[in-house]
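Structures incoming, each one as structure tokens.
Quick note: the coordinates plus some simple rules give every number you see, no bench work behind them. In this text, all values refer to a predicted model and were calculated from it rather than measured experimentally. Cβ atoms are built from the backbone, for glycine too; each structure is taken alone.
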Structure P
């Protein structure tokens with residue numbers, strides 16, 4: 001049994017993606033799926049690898065397979081659960097682009113910092129939107145906005161079609 005408390009989980013410093021790759025942020029939302037689809041299309045055309053990144057916290061991570069009531073799994077178990085869920089969500093999109101090399105970067109850290117660090121040497125960072133309607137839908141979300149302002153590579157924000 002792990003004695004670590006949820007607040008003691010360390011933040012993981014992400015590794016930058018390989019130079020020239022396309023990084024796509026994926027949080028499981030419809031907007032993230034649209035961004036993933038666009039990133040894979042671009043990567044296929046440009047013959048570039050894709051890094052699918054997901055920043056997670058204890059409150060957003062899926063439960064590890066070994067989880068039981070009263071047991072707090074090690075953060076490695078949460079990371080594995082996030083990676084497994086990410087691979088499952090990406091699989092149907094990846095099957096449409098079998099020549100694209102895809103890697104995964106689940107990171108226990110805030111999303112903006114993670115995406116900016118991971119995309120540092122990338123050809124492009126691709127992000128989705130949350131799909132808010134009306135005036136809010138015309139504005140970028142806080143993660144998208146901060147990445148557009150601070151990323152060291154071009155950022156493509158993909159809007160979902162209504």
Structure Q
């Protein structure tokens with residue numbers, strides 16, 4: 001049974017996200033479903049520290065994504081874990097027009113719950129972060145019958 005993380009320990013039995021069939025298609029609906037799935041994989045990484053799924057569909061050239069990976073690696077090192085940080089996407093939409101560089105853009109509203117940072121014994125090793133609500137642009141291409149994230153850029 002799923003148990004979210006808290007001061008007593010990391011999350012347990014976190015369900016692994018499943019790629020929807022439509023997200024395997026090079027269509028507007030497929031891209032929007034893929035963008036939501038990518039963030040489900042990111043949520044999984046926040047809960048477990050396992051970034052395999054997230055990294056497997058993300059270009060190493062995505063600078064912002066690399067910063068997320070570095071942060072998660074640091075925050076899950078040793079006997080550390082995170083609690084909270086759930087991401088929701090009230091908006092994920094695309095015009096489905098390919099740019100000259102080959103990328104499609106998905107406009108996103110990304111909301112993230114506060115995150116608590118714990119270490120062995122259940123004490124916090126840094127102050128909790130607050131909730132966030134930001135606009136973002138996700139850049140993706142369809143290569144070898146699969147979507148790949150090439151960039152994530154906050155809209156300022």
Given a value of 34 for relative contact order in percent (Cα under 8 Å, 6 or more apart), calculated from one of P, Q, which structure does it belong to? P
Computing distance in nm of label points 7 Å out along Cα→Cβ at positions 45 and 85 for each of P, Q, the value 3.2 comes from structure P
Out of P, Q, which structure matches 16.0, 52 when Rg and Dmax of the Cα atoms in Å is calculated? Q
-8000 is what came out when helix-only ellipticity at 222 nm (-39500 (n - 2.57) for each DSSP H run of 4 or more, over all residues; to 500) was calculated for one structure; which of P, Q is it? Q
Comparing distance in nm of label points 7 Å out along Cα→Cβ at positions 13 and 93 across P, Q, which is largest? Q
